[in-house]
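Just below sit the structures, each encoded as structure tokens.
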Structure P
């Protein structure tokens, strides 16, 4: 734990005081996550190819995607260790929010790993059953939500964007809300992960946005000025978000079109759950609808497609869901779909940050 070592030495070496600043440690965390993912990435891709851990492409998917069959998958095995190592190096490992966030990464990462492993080994082409996966996600989210609720300093009131005087106290009702946010975000990111770089880039943007929210919520003066909930210790979460941004950038180097490696469920499920957890910790739960608007849109496209299909006896709203496949089948080249979705994610993040002042 480099951070704790530096903290013990700073009184003897005054120049080490710079490491006490969250902003500086966030930068170091981002760089650490980036370098770990970047330098391990090439080795990891070769290893996955040697083990023949390749992507299985759906037969009912866009025809152009068949060329991607065999591309190494389970890239989350590169991202998650980079996030955890960078976080534990530069954040306070005794911070309860950090411990909870690391638990989310490991727990949901294990679910995603089991799902991917069963697919690539041929034990089950469709992976873990939907009911088993969903049940495990709820269990993990329930543990996190209950732990948060029991933290003495945690506030169960719901922060409503734009309305500074409206903050209903949900009491125990906050737990099912938090579970819904964490599980919903986890699955929404998983649905978005269908094109090269499509999921990781909006995740980078979203974690960058919550990096700002976490820092502001952990600073009593700024939180008071902006009239947002002050959360002692939540500033350390900005270091975690920085690690996620850095690791995401390192992974994007290999995941950019044409992708050399795919994220897999071992990446999308825990990263989505982590984003939902960070939203709950920072008391910016409802803003997540805007920050992660792209993920929400992708998830809704699947829900509407399935519901409409069943109600009409086989008719469809979109040519294919999730929505990114709809645009592909309309003739948009894959890179155009990806970049335009990135632009949307950035616009939504900027609008989300503006809610801090529009109160």
Structure Q
């Protein structure tokens, strides 16, 4: 509790369940993926989750140029047309925000108040990064590769362009792309037009949008978004553990029909097909379990093949409630490395990596039992 009190004094926590004006400003700029969109193997662009740190920059593609410089033998410059003319690949990749689940923490960290739907899977088209770094001639002693966006703002008292880094080893992985298209169309402004980084398996903060430069360093990068933000930490003075690859998570399409405000589900007393998606950036998904009693007992579900090696698996399960009444449906994922979703949230100062199991409140009963009484006037 002392750690929580310290963080509260620093002004980074909210004890009230009410959404603050500051959080509302973030929430109206960003959006999550409706859970019913889990039915799509590839998320339509307008339904894919979206987080924008600062402002969407205005980019004139006629003047756009990507620079590759730093600890290299031959600095390079590319127009968008030159990048699009290079060998290309298309990968289906699941992206999830590192803060997914933050809104359910108590006390709640002050940031984008995600529930569990900050995710999406798209087909990204671009050119692999590794050949570009090879062409630039990375020098001996290279350590980090820094990716800088065109979006600028102030965070933590620091005036900055948004930038993140990867180790040279991670940056050279075959699947890392400089992407200029999503689902077969040019990137829209909110998704990073004209160019963004795609790093399959990693949380969304890594996929730098509106990419302006790539800089190879002979040292560890210490920019704000890398060294201070996106760390699993208990207090403000704790250096913490950096957030990297996605932890396993499964989500279901809530069955039945919803109550408008509470989203409680109303379900007929019959057999139902429960379906959803599961993913992990640590290892392939090895299993998904379903519970209709709040996690007291579990049943393994039918798991489909993944959309790609870097995207989610579909899954389904036939559920027939044995009696009318209330149920709490849960679903959890396990990956091949043995990582399992926990039942409870893991509190931390920034509210990152909270992959607790999804819980859906369901009321089972005939439709007539939930109809509002007719107007007697």
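Compare FRET efficiency 1/(1 + (r/R0)^6) of positions 232 and 336 (r between Cβ atoms, R0 = 30 Å, to 0.05) across structures P, Q and report the one with the greatest value. When FRET efficiency 1/(1 + (r/R0)^6) of positions 232 and 336 (r between Cβ atoms, R0 = 30 Å, to 0.05) is computed for each of P, Q, structure Q gives the biggest number.
To which of P, Q does the computed value 3.5 (distance in nm of label points 7 Å out along Cα→Cβ at positions 104 and 184) belong?
Q
When relative contact order in percent (Cα under 8 Å, 6 or more apart) is calculated for each of P, Q, the greatest value falls to P. Work out the source of -2500 here, i.e. which of P, Q gives that when helix-only ellipticity at 222 nm (-39500 (n - 2.57) for each DSSP H run of 4 or more, over all residues; to 500) is computed. Derived from Q, not from the others. Among candidates P, Q, the computation of Rg and Dmax of the Cα atoms in Å that gave 20.3, 74 used structure P.
Every read-out reported here was derived from the displayed coordinates using simple, explicitly stated rules and does not represent laboratory data. From a predicted model like this one, the values you see are computed outputs, not experimental measurements. Cβ atoms are built from the backbone, for glycine too; each structure is taken alone.
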